[in-house]
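Each in structure tokens, the structures are laid out below.
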Structure 1
Amino acid sequence: MLDAALREAISERVRAVETCSTYDLRINNTIKERDEAKASVTRLDADLKEISQRRMNLQRSGEQTFQCSIRMSINARDEDGHLFGDLTIPLEAIAREQDG
């Protein structure tokens, strides 16, 4: 009677280990699929941002805003004869496509 109970317990343990192994494999596959989906979403998000940026650029293609500085050397001197430094003019410029 104890032998039969022991064999049954061992058999149940083997089935439990097999079941756990099956679920472990399923979990690992699900994690892998989740990670692949996550990477895919990240790539799609980057693609969407790039497409959106290109669309905005196309909409603004007739007008481009940029910042620049104009620097000029000057020969001006103060009352003591010391040279002034370069003259720097910061500005924001807008370039537009010429029609026709």
Structure 2
Amino acid sequence: APYTDHADLHRIIDAIPLGDVPWKSIQVQYAGNLPEAIAPDWMTKGYDVWFHDPNAVVKSLLSDPDFHGHFNYTPYHEFQPTGQCQWENFMSGNWAW
């Protein structure tokens, strides 16, 4: 495996010199009904979920001059000379439409 554990992965990600979007965390816990028998541990424990704010990540990417000219902001259709649709990236796919 390329990483020894999650802490190793986080260390490598945090060592990337570009970007300044900080890590955030929330604690989540199961909020449904508990079984009458002994509840499994995952139903009674809290868990930390770490993430980067997606809006801040996108803002950081779009403001990075290294990416200038490499983003398609709108969906498009691209065709080969034969008339066959050219599927190249996300914005040229059906999902974007």
Here distance in nm of label points 7 Å out along Cα→Cβ at positions 16 and 32 was calculated and came to 3.4; which of the structures 1, 2 was it taken from? 2
As an exercise: Rg and Dmax of the Cα atoms in Å, calculated from one structure in 1, 2, equals 36.7, 118. Which structure is it? 1
Please state which of the structures 1, 2 yields -22000 when helix-only ellipticity at 222 nm (-39500 (n - 2.57) for each DSSP H run of 4 or more, over all residues; to 500) is computed from it. 1
FRET efficiency 1/(1 + (r/R0)^6) of positions 24 and 48 (r between Cβ atoms, R0 = 41 Å, to 0.05) was computed and gave 0.70; which structure, 1, 2, did it come from? 1
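As an exercise: FRET efficiency 1/(1 + (r/R0)^6) of positions 40 and 56 (r between Cβ atoms, R0 = 41 Å, to 0.05), calculated from one structure in 1, 2, equals 0.95. Which structure is it?
Structure 1 accounts for this read-out.
Where a number appears in this text, it was derived from the coordinates with a stated rule and is not lab data. Not measured: the values here are computed from a predicted model. Cβ atoms are built from the backbone, for glycine too; each structure is taken alone.
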